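Asks: Scrolling down, you'll hit the structures one after another.
Just so you know, all these numbers are worked out from the coordinates, no wet-lab data involved. This is a predicted model, so every value here is computed, not measured. Cβ atoms are built from the backbone, for glycine too; each structure is taken alone.
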Structure I
Amino acid sequence: MAKTKFSLENPVTGHQVIILKTGAQTNGELLQIEYVVPSREEPLQYIPLHYHHVAEECFETVSGRLGVIVGDKRQKRLLEAGDSVVIPPETVHAFWNAAGEELRFITDIRPAGELLTYWETAFGLAARGKVDSKGAVTFWQVMALFPVMDTYLPGLPAGLQKTLFSPLVWLSHRLGYRARYPEFSVFQAA
């Protein structure tokens, strides 16, 4: 039986992901996480602009202030505790800690896809010191993760990015990078 709650942490950034529901627990319908960004003197850098081809995301602020950019017009919003926003597939977005205090927000990802693999791998590598000074994985590791992330750069269709990045994904695997590392898997059987 899989655990119902498990936590991953990036020791470089202090970010924590608490897994509330997995795709295996919801027949692939939902991945639900609580994302925790520690308090800092300055707001942390935002997650860069991106979109998901398949997944819809819903962010609900539990505490702190979540800044979000949504849509092609790059509309900025500030979500206080209790506020939420739904981001449909194909919608460009970014988010960040908009205050110097701890930020907690729940993210629902529908369908669940394989985004859990991203956090397992990225945070697992961070725990092993295999990330840069900002806690980010290398370019080649991102390429290895690309097929499981459902995450794309704004301005280019997902299909074109899959085609363009395909040789880089192949090369990343030839260089020894993988999307999944069993030692980092939280839910081996989930």
Structure II
Amino acid sequence: MSTEDTVRQYLKYLEDPATLVDQNVVDKLEAKVAKAKDPIDKLRGLAELERAKSFDSSELQEAFIRDARAWADSENITLGAFRKMGVPDEILARAGFDELQRRGRQRRSSSSSNNSRSGRGRSTSAEEVQAWVLATKDSFTLADVQRAVGGSPATIKKAVDELTASGRLKNLGPMPSHAGRGRAPYHYALAN
């Protein structure tokens, strides 16, 4: 894959992760599940269908990080343009956009004591939260998101609420296995 294709695929993923799912494979598996008579065959088919509908973005993200800066320099693409396309600052910094790396180091050193006192995680955008959520195969709680990508509870809740309202995510209600103090946290999963 060329560096331009790598950038294109990652941007397509950010715009709509479902575009990278092979719909022909999904259609065939759905037909297979519909025809299954044996419950175990149907169960296996559903598991296979679930895997086909999900997309592991980690390889795509790492390829973008590896190639984006060199490609952007050769094409005279600006940092601002990537931001307008929804690429998270953390990914752009890891891709070598030095101005973000410097600013991130300055922000971390000046705010690290504030973060530890407030109990908040590192600064995280709603787009980063949504990218993690859409790449997650299992159900999760808002606390799981915060442990994985950081961010304020308000940012995480806003990002998850937007995905739920758009129909890409479903709220599964309170965790049935919750045995701790207080109310059970809600858990979420990708909508099928």
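Asks: Of the structures labelled I, II, one was used to calculate FRET efficiency 1/(1 + (r/R0)^6) of positions 92 and 132 (r between Cβ atoms, R0 = 25 Å, to 0.05), giving 0.95. Name it.
Replies: On the way: I: 0.50; II: 0.95.
Only structure II yields this read-out.
Asks: Assign the value 1.9, calculated as distance in nm of label points 7 Å out along Cα→Cβ at positions 12 and 28, to the correct structure from I, II. Walk me through the numbers on the way to the answer.
Replies: Details: I: 3.3; II: 1.9.
The read-out was computed on structure II.
Asks: Here is a follow-up. Once relative contact order in percent (Cα under 8 Å, 6 or more apart) is calculated for all of I, II, which comes out largest?
Replies: I
Asks: Starting from the value 7.6: which structure in I, II was mean projected area of the Cα convex hull in nm², for residues 52-163 alone calculated from?
Replies: On the way: I: 7.6; II: 8.0.
Only one of I, II returns 7.6 for mean projected area of the Cα convex hull in nm², for residues 52-163 alone, namely I.
Asks: Something else now. Supply the structure label, taken from I, II, corresponding to distance in nm of label points 7 Å out along Cα→Cβ at positions 124 and 156 with the calculated value 0.6.
Replies: Numbers: I: 2.7; II: 0.6.
Derived from II, not from the others.
Asks: With distance in nm of label points 7 Å out along Cα→Cβ at positions 36 and 76 coming out at 5.5, pick the structure among I, II it was computed from.
Replies: On the way: I: 2.8; II: 5.5.
Only structure II yields this read-out.
Asks: While we're looking at this one, here's another question. I, II: which one has percent of Cα pairs over 24 Å apart, as calculated, at 51? Numbers along the way, then the final one.
Replies: Working: I: 39; II: 51.
Computed on structure II.
Asks: If helix-only ellipticity at 222 nm (-39500 (n - 2.57) for each DSSP H run of 4 or more, over all residues; to 500) is calculated from each of I, II, which structure is the one that comes out at -7000? Please list the in-between numbers first.
Replies: Numbers: I: -7000; II: -20000.
Label of the source structure: I.
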